[in-house]
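Multiple structures are listed underneath, in structure tokens.
What follows draws every value from the coordinates through simple rules; no lab data is involved. Only a predicted model underlies this, so the values are computations on that prediction, with no experimental measurement involved. Cβ atoms are built from the backbone, for glycine too; each structure is taken alone.
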Structure I
Amino acid sequence: MTTVVEELIAEARAGDDDAFREMVAPHVRELQVHCYRMLGSLQDAEDALQETLLAAWKGLGGFDGRASLRTWLYRIATNRCLNVLRSTNRRRAKEWDIPGVRPPTPTRHGEAVWLEPYPDSLLDRGGAPGPLGPEARYEQSESISLAFVTGLQSLPPRQLAVLILRDVLGFRAKDVAGMLDSTVESVTSALKRARATLARRAGNDGDRRPPHPGSAEERSLVTRFVAAYESGDLDALVALLTDDVFMSMPPMTLEYEGRDLVAEFCALLFGSGRRFELVPTRANGGQPAFGLYVRTPEGTGRSTGLIVLSLAGERISRMVRFEAGLLPRFDLPASLPAR
């Protein structure tokens, strides 16, 4: 522990809240990303982060310095997130609410209805994690991707925590056992089960790497997607999808897998004669995302949602559509001016 940090801790213990804020500032953004990975919801992550900082402020007298300040903060944040995961007061599912339109029968009904995207603007402002341990197994862009975060939500809470702490952040098994008041054997067993579950869910996606964000390959694919979506060209859109493309719409539970079913759903969007305008942004570590706007008879653009794409090779493997209430998080307007 550096002398500067020791001095800040001593001042914070004496009641100096400015010293406390300076002490935790280098870790705040990465703790928020950690909470987001665990909870899958930006709103829940922000709430858990505030609870973490409050608990750290109140419990600073119990920090004995045997672990690093960062490890101690991760312990608090992880256990606050576990409390959320075990509660029954999370976001409720929403029913299909477009009158006169009946969606296709879904492949399955999703359970992670609380899922939300993470704006890249927050990552750009220091949301990247601190130094990773030597045992980290995931690239940081992969470990914040929407598909990965969605997969995490399928794990039991304790397995989820262990996998993130061990494979994403690279903490040693001994450190994780201490954070969770567990044993190294229990941590090792939980990690093995969590890895097996994620491997089953991953399917063939690991063999189809996405093009690099901002590359010519990505720009070409995204440009064709926008052109197809804005013109309502269903055939052109379907041609961009992988055979096993996946589509979901949290907080609605409807999930569709396979090109035919996704095409059938998209036909509903375009069949009404509505025309969309897409405004680009980025989510979850470089994934292409767009604010969706429907042009009204008066010519203005009314916000209708946010869509995040996952790319696999030269195709789109996943489309996740979220509600329009998330647009301000991405600095996108509630409406577009008439044109």
Structure II
Amino acid sequence: MKIAIVILNWNGKQLLEKFMPSIVNFSNINNVEIYIADNASTDDSIAFVQKTFSTVKIVENKKNGGYAKGYNDALKHIDADIYGLVNSDIEVTNNWLDTIISTFENEPNTAIIQPKILDFKNKELFEYAGAAGGFIDKYGYPFCRGRIFSNLEKDNNQFNDTSEIFWASGACFFIKATVFYQLNGFDEDYFAHQEEIDLCWRAKNLNYSIKYIGASTVYHVGGATLKEESPRKTFLNFRNSLFTLVKNLPKNQVLEIVFTRLLLDGIAGIKFVLELRIMHTIAILKAHFSFYAQLSKIYKKRGNHKKKPDYFATKSIVWQYFILGKKKYSEIDLKNNNYNQ
């Protein structure tokens, strides 16, 4: 298998200086090539890579299309069997690729893989963006083994397994090239955030398997491109989650679940007001108006599957976390036995 490690970059020289050495040093195995997919940077990050890492190849996009379009545009120019999409703020570890590659080679139906993602700033903790593999509740709210909302668990080797998951983190996301193109890549209307959940859901609808590999560990800074507290991030997360529900839910569930989700978003907006985070409430309102404006367009993207199974792992993670006080994955009442590991 030809593996392409592809790092999306936009004005990220400082991140590349810090994190490229681990990727280059620990990915030096046969049939693995490293690429920078540059989103029209205006700093000297590309000149730095060319000077410092001569083996790294560069694909230059004509404009900054965000995560979704950035990768869609760049991957057209990269010949590989497996794409490893890695954020520029990821530190990898020795032998991080071994189990991932062997899993793809031995499991033909496995289309997407995520490693264990720990916090670079506190390496004992799981990291927000993916932790030990992602899931959603009935209303489309994402959570992870090792991370429920803002609560991060300590890594006590409780997730050192290989496990079926619902979505893999876009921070470190491996996918078979054939499947990526079968799914027509990421949805560029998302720009950034949650496009990987949409892509994974579409893969699940075609009966592909998505795996978490606990034997592979990476460390993620998180928020290096768009800070966790950014209203822009709030806008994208809330809007794109609604996009994903409309595109992928079974037809007979769309109206009920999306309506309930809109009400829950309203409660989240009130919570932000009480916390004096007014700009985040405004971001939710903007997300809803953007969703309404594009609803017809998004609805037309629905697949033609006659019957889509329910993939949600629990009915309401909001209820279990905020009302019942269940902060860890092991405490959550799981609906789907496939995720009860």
If FRET efficiency 1/(1 + (r/R0)^6) of positions 15 and 135 (r between Cβ atoms, R0 = 30 Å, to 0.05) is computed and equals 0.55, the structure in I, II: II
Top of I, II by Kirkwood radius over Cα pairs in Å, for residues 159-286 alone, largest first: I
Origin of the value -11000, where helix-only ellipticity at 222 nm (-39500 (n - 2.57) for each DSSP H run of 4 or more, over all residues; to 500) was derived from one of I, II: II
Test item: P(r) over Cα pairs in 20 Å bins from 0, in percent calculated as 32, 61, 8, pick one of I, II: II
If distance in nm of label points 7 Å out along Cα→Cβ at positions 119 and 303 is computed and equals 1.0, the structure in I, II: I
